[in-house]
1. Which of I, II yields 1.21 for Cα Rg over 2.2 N^0.38 Å, for residues 310-421 alone, as computed?
2. Using Cα Rg over 2.2 N^0.38 Å as the calculated read-out, with 0.92 as its value, let me know the right label among I, II.
3. Just checking, which of I, II has the largest value of FRET efficiency 1/(1 + (r/R0)^6) of positions 182 and 374 (r between Cβ atoms, R0 = 35 Å, to 0.05)?
4. For which of I, II does distance in nm of label points 7 Å out along Cα→Cβ at positions 286 and 326, calculated from the coordinates, equal 1.6?
5. Assign the value 21, 15, 11, calculated as semi-axes √(5λ) of the Cα gyration tensor in Å, for residues 102-157 alone, to the correct structure from I, II.
6. Which structure, out of I, II, was mean count of other Cβ atoms within 10 Å over residues 86-93 derived from, given a value of 19.8?
Structure I
Amino acid sequence: MKNIFKSALLLTAAASMSLTSCMDETSPAGSTIIQDQLNGSDKGLEAMLSAMPAYMKTVGVWSTQASDFGYPSIMLARNFMAGDCFQPYNGYQHFFSYQNVNRNLDDEYLFSQINWYFYNFAVRTCESLIDGIDPNTDEAYRQSYLAQGITYRAALLLDMARTYEYLPSEIGPINKNGNNVTGLTVPVNIPGVTDPDNNPRMPHDEMRDYLIAQLDEAIDLFTKSGMGPETKNQPSLGVAHGIKARVYMWDEDYAKAAQEARLAITTSGAQPLTRDEFCNTTTGFNDMTPSAWMWGLQIESTDDGVGYSGWGSFAVAESEIGYAGLRKCALTVDKAFYESISDSDWRKLLWKAPAGSALSGSEPFLSASKGANIDPYVSIKFRCGSGVTNDFYTTFAIAIPLMRVEEMYLIEAEALAHTNYSEGKSALDRFVKTYRYAEYINPATDQESLIAECFKQKSIELWGEGQIFFDVKRLNVSVTRAYPGTNWPATSRFNTVGRPGWTTWPFVDYESRFNKGCEGWGNPNIGNMFTSLDNI
């Protein structure tokens with residue numbers, strides 16, 4: 001353990017290996033966590049490995065906004081842009097910019113800065129671990145630590161690639177500089193290969209090949225080491241296969257996606273959540289102990305994220321504190337989506353049923369009084385820590401899912417549906433009937449309807465977990481918020497034909513000032529480009 005990390009000088013040099021050179025020119029709030037962790041390198045493995053999940057949950061990456069709390073806030077932003085989840089407007093909401101797709105998301109404005117800088121510094125944290133491991137370390141330990149850092153970094157880069165790659169939509173591919181940015185992802189700074197001061201955005205195919213090579217290296221290292229992470233805060237061999245499955249889904253190489261999803265299932269040994277685990281009133285979706293959780297992010301009682309600015313504040317509706325509980329700005333399901341779910345599907349119980357409906361009164365609330373205080377269609381999926389409703393340090397000291405094995409079953413089913421209709425249908429039927437409800441009847445009659453059904457089942461299963469945004473974008477799914485009886489706020493009732501233009505995020509224009517390779521090659525802006533049909 002004494003030789004785990006290189007000298008502090010080398011570690012400091014490693015911190016310069018970022019996605020873009022502009023990172024060296026800026027000092028966002030919260031970015032000092034990286035150097036703080038490096039300064040604590042004498043603590044060995046724990047100090048450096050903990051730096052990766054620690055930065056993921058940093059509060060105040062770039063601002064004092066209540067919605068600026070690292071990766072969990074980006075998960076929520078993606079929820080509100082996917083089409084089946086929204087935040088009610090009552091004067092306390094903080095994610096309205098995403099839901100309304102307003103100018104704050106454009107390349108000169110706040111939220112593009114928050115998101116871009118978060119991702120860049122998160123990647124830097126992983127690179128500090130990767131480059132900082134002493135080559136004289138015991139080989140098995142060295143291989144395992146490298147594998148964890150490489151996998152974490154690849155997961156973040158994949159998120160960036162999927163988020164910032166331009167795909168066709170009602171917002172055309174020509175940016176304000178007159179350049180066509182179709183298929184461009186993000187710049188990746190590779191020491192000895194790229195020039196950080198003149199580093200263009202990677203095209204889709206190059207990014208795919210780069211990520212697959214990185215993940216292959218991680219998988220090889222995990223396999224050679226024979227060691228996994230000590231906690232689910234860190235990625236494992238199964239997670240590396242899972243990230244690889246996500247890469248192949250993004251690339252629409254569905255045969256390989258199915259293979260990697262199956263490998264993720266088998267190598268992880270994870271089993272899908274049971275009904276009791278899914279619906280538990282005190283540990284449901286706040287505890288990564290269940291086998292199904294392959295990877296998660298733990299919010300500790302000592303973290304800033306247990307306050308008003310944090311996942312629990314916005315996601316836990318049964319609390320008596322925070323924005324979701326006290327201010328009633330909770331995650332709410334689209335009414336049409338909710339009504340499309342079979343009453344036989346017990347996952348439907350994790351939203352409050354409207355009065356008079358067949359499921360009203362059957363929801364597993366923490367208490368009857370809590371249930372009475374929650375509005376119809378509000379989610380109770382994410383629970384108060386230990387069932388405590390009114391203490392920040394316990395109520396919001398909860399885990400957040402980053403990967404569950406159920407996603408792998410559903411990736412496998414959809415990937416098979418693209419390549420072999422009967423195998424895909426059998427895989428989807430097997431998952432839903434075995435692990436969710438035996439009465440399930442698959443309505444699909446052809447490949448197109450089967451892919452749509454796979455998307456629906458994934459949307460039900462992973463609702464609120466920040467993943468469906470990517471499927472909406474990849475599958476060219478139309479979003480319909482304006483319809484008779486809609487429960488969407490009047491200012492965000494947008495309907496699209498095919499993928500929404502807001503699924504390609506602008507990144508901050510400040511990037512081009514220090515990285516000339518991106519000058520003139522930013523994404524088209526999306527703010528204030530959509531008209532709400534508020535007369536529905």
Structure II
Amino acid sequence: MKKVYKKLAVLILAAAMLLSMAACTSKEKPVTQNGSSEESTGTADAAGGTATGGEGTEKTRYNCTITAMVFDRSNAPDGEGTVTDNRWTKWINEQMAEYGITVKFIAVPRSEELNKVNTMMASGTAADIMLCYTGSTVESFFKEGGTYDLSEYIDGTDKFAQLKEYLGEDVINIGRNADGELWSIPAKRATTSRTNLNIRKDWLEKLNMEVPTTPDELYEVLKAFKEKDPGGVGSERIIAASVWTDGAAGPVAHAFLKNCADTTQYAVSSALGRDRCWIYTDEGFADYMKFLNKLYNEGLMDPEYYAHADFSQTQKEYFVNGRLGFWEYDVNGNVDSLRGGLLQSLKQNNPDAEFVSIPPLKNVNDGVVYNNAYPVNGAYVFIPKTAENPEACMEYLNFLAGNGGFTVFHGFEGEHFEYEDGIPVVKDAAYNAQTKDWIRHDLFLVGNQGYYKTETEFMEATSKELPGWEQYVTDNYTNAMAGTRMHESSYSAPTMVEQSANIQITNDTYSVKAVTCAPEEFDNVVAEWKAELKKYDIDKILAECEENYKNFNN
């Protein structure tokens with residue numbers, strides 16, 4: 001059924017291209033999520049010829065309109081416009097007018113990203129520049145003939161030098177296939193730091209206990225939280241621990257994995273692990289799941305975690321209400337304003353509460369601290385075949401890789417930031433939050449987490465964005481970078497793409513069974529889990545991942 005859907009999508013895309021008669025884009029207004037024609041106003045000059053700018057360099061004049069996808073988080077402050085029509089979209093068009101390009105923005109709800117992207121591609125209503133965080137999905141669009149090979153714009157030419165310099169070869173090559181075709185422009189991460197282990201420091205101090213450094217020590221701490229109720233919230237209400245329970249390999253899982261020291265095996269395992277198949281490739285992952293099973297059966301975890309429609313939101317409520325003792329969560333999640341300023345809210349009710357990050361735990365097999373990390377890229381930018389001027393789209397991406405992206409993210413010197421030792425440091429965090437921060441990440445398509453030269457610069461600048469909470473931010477990123485960082489593979493095996501739905505359902509089902517079953521049933525559940533994965537070509541997928549690693553590193 002899935003293959004039929006993909007073929008149908010390609011046919012629809014082809015039909016859309018044949019029907020289009022416009023020189024650059026359709027005359028119809030771009031369609032937003034709710035079916036309305038929401039778009040930004042453009043100011044590009046329609047004059048022909050070339051324009052000169054930027055140290056005397058001659059700029060190509062495209063004389064066209066392109067559309068670009070932008071995430072809508074429904075967070076636009078009052079008076080700042082909409083996600084598609086605001087100060088920054090207008091500024092972008094003022095700059096792109098030098099190239100004869102008007103950029104119109106098509107809003108996609110962030111919470112509906114994957115479904116919406118699939119729908120837009122299938123119906124021929126995709127923006128000229130699209131964005132998706134699931135690489136296998138983007139690559140499948142290319143394999144079915146629905147997107148452009150972008151290698152001609154990157155290889156053997158200096159035309160888009162800013163883009164190539166900013167991303168770097170390692171990031172760019174993530175979007176290549178074995179034939180050298182470039183099916184995506186991967187967005188560069190400012191930092192690969194991924195996860196924090198957060199703990200109620202004030203509870204530890206009341207119990208006169210040290211910060212845990214091993215899984216065994218963590219278990220003893222969690223038991224004490226539950227049994228001794230240091231926060232006085234009622235033992236029956238305490239959620240001692242909230243750990244990734246969907247099969248993801250976060251810092252706690254890395255304290256059990258057995259192949260972290262083997263570069264090859266880890267790379268192969270992590271390629272499958274993105275679809276939560278660690279249970280099949282690393283014996284230590286079963287030990288991790290058994291640890292969760294122990295926590296669950298002893299009442300140290302949320303007894304109904306699997307029933308929450310929005311797991312993270314529920315855990316945030318536990319955090320703010322003072323019920324949560326330990327949380328494995330996104331880096332800087334305890335104080336990040338974009339995730340709700342959780343500690344700030346907790347302290348309003350309990351000024352003495354301290355929910356802080358701690359370093360990752362030592363591995364039970366070799367005593368080394370291994371830390372999970374993102375790949376060097378984040379989202380995948382791609383250009384559908386319905387785009388009639390892919391080169392103009394690449395020009396826009398090149399603009400974002402230079403001063404354009406820097407300004408969209410940091411704003412203007414003197415108004416939004418000042419330089420300190422060469423680092424852009426925010427002047428007024430509240431002003432920036434109101435005037436630009438709400439939109440900056442989503443307009444900066446070629447990067448994730450901001451326009452920075454180094455991780456150190458990122459960390460120092462980011463800490464200044466939360467006045468009064470700088471040390472928390474610094475500690476969070478320091479701990480998220482601690483130990484040996486294990487970067488997740490970005491490779492998507494062809495068979496994994498085909499079987500992803502079946503494998504996801506299998507892992508969703510069995511990860512819950514493994515955590516919640518009676519301890520004596522655990523081994524049988526794991527055996528069933530592995531047997532079920534075999535039905536969906538897991539051995540073939542494993543072989544493809546091994547072959548990819550071999551080819552990529554030879």
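Readers should treat all values here as calculations from the given coordinates under stated rules, not as data from a laboratory. Computed from a predicted structure; not experimentally measured. Cβ atoms are built from the backbone, for glycine too; each structure is taken alone.
1. Numbers: I: 1.21; II: 1.58.
This figure was derived from I.
2. Values: I: 0.92; II: 1.01.
Matching structure: I.
3. Working: I: 0.20; II: 0.95.
Biggest value here belongs to II.
4. Details: I: 1.6; II: 2.4.
Among I, II, the structure yielding 1.6 for distance in nm of label points 7 Å out along Cα→Cβ at positions 286 and 326 is I.
5. Numbers: I: 34, 9, 5; II: 21, 15, 11.
Clearly, the read-out refers to II.
6. Working: I: 17.0; II: 19.8.
Only structure II yields this read-out.
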